[in-house]
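Below, each structure is written out as structure tokens.
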Structure P
Amino acid sequence: MVLVIAGLFIVVVAAWCKSIPEDTELPAEPRITVADIQYRLDHGAPREPIGDARQAHAITQEHINCDEATCARKRAAITFLVAAGKWRRDSGRI
């Protein structure tokens with residue numbers, strides 16, 4: 001009895017697998033690279049002054065791969081954090 005049920009199960013699964021078209025493919029997910037993200041970020045100086053340390057910290061996280069010398073937005077955020085006493089510059093980088 002168990003063998004008959006197992007056999008029927010195998011036949012049903014095999015028939016179900018045959019009913020699925022083989023050329024069905026899932027759409028490929030777009031791959032976003034670090035370069036894509038950096039390209040989309042605005043690296044210019046902020047239009048409005050940075051209002052609080054949370055905003056400045058968020059900017060430094062978004063621009064973590066940017067160089068402070070070339071990214072005005074990151075430079076403004078770090079300058080704000082230094083003035084607020086939330087960031088201490090490394091003595092080798094002054």
Structure Q
Amino acid sequence: MVFHTRSQKINLISPSISNLMSEYNLKINGVVELSEGIMFEFGAVIDDEEIVFDVYYDKYNQFKKLHVDEDYQPTFRENLKQEYFENALIS
């Protein structure tokens with residue numbers, strides 16, 4: 001998947017994320033460049049509920065953290081895994 005920000009082109013490569021796109025209608029709502037790296041905002045439809053979560057990568061494109069709003073945490077934990085996003089390659 002290729003995304004363009006104001007200053008760079010970002011490639012996000014992950015078979016796990018690609019599979020989630022078909023299984024849970026996962027989509028990327030936005031990409032934000034931060035001083036310490038990049039943040040992707042994802043949305044997914046699980047059991048007719050749309051959940052939104054943010055995945056942060058540092059300036060070296062290494063996974064930093066995943067933030068899920070408290071309301072969505074049970075659904076996220078039951079259906080998705082943080083490791084799907086930890087293993088993504090960004091260039």
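Throughout, read-outs are computed from the coordinates displayed, never taken from laboratory work. Note that the structure is predicted; figures quoted are calculated from it, not measured. Cβ atoms are built from the backbone, for glycine too; each structure is taken alone.
Kindly point out which one of P, Q the value 1.0 was derived from, the read-out being distance in nm of label points 7 Å out along Cα→Cβ at positions 63 and 79. It was calculated from structure P.
Calculated for structures P, Q, distance in nm of label points 7 Å out along Cα→Cβ at positions 31 and 55 is largest in P.
Among the shown structures P, Q, from which was the value 22 of relative contact order in percent (Cα under 8 Å, 6 or more apart) calculated? Only structure P yields this read-out.
Each of the structures P, Q was assessed by mean projected area of the Cα convex hull in nm²; the largest value belongs to P. Looking across P, Q, the calculation of helix-only ellipticity at 222 nm (-39500 (n - 2.57) for each DSSP H run of 4 or more, over all residues; to 500) that yields -5500 traces back to Q.
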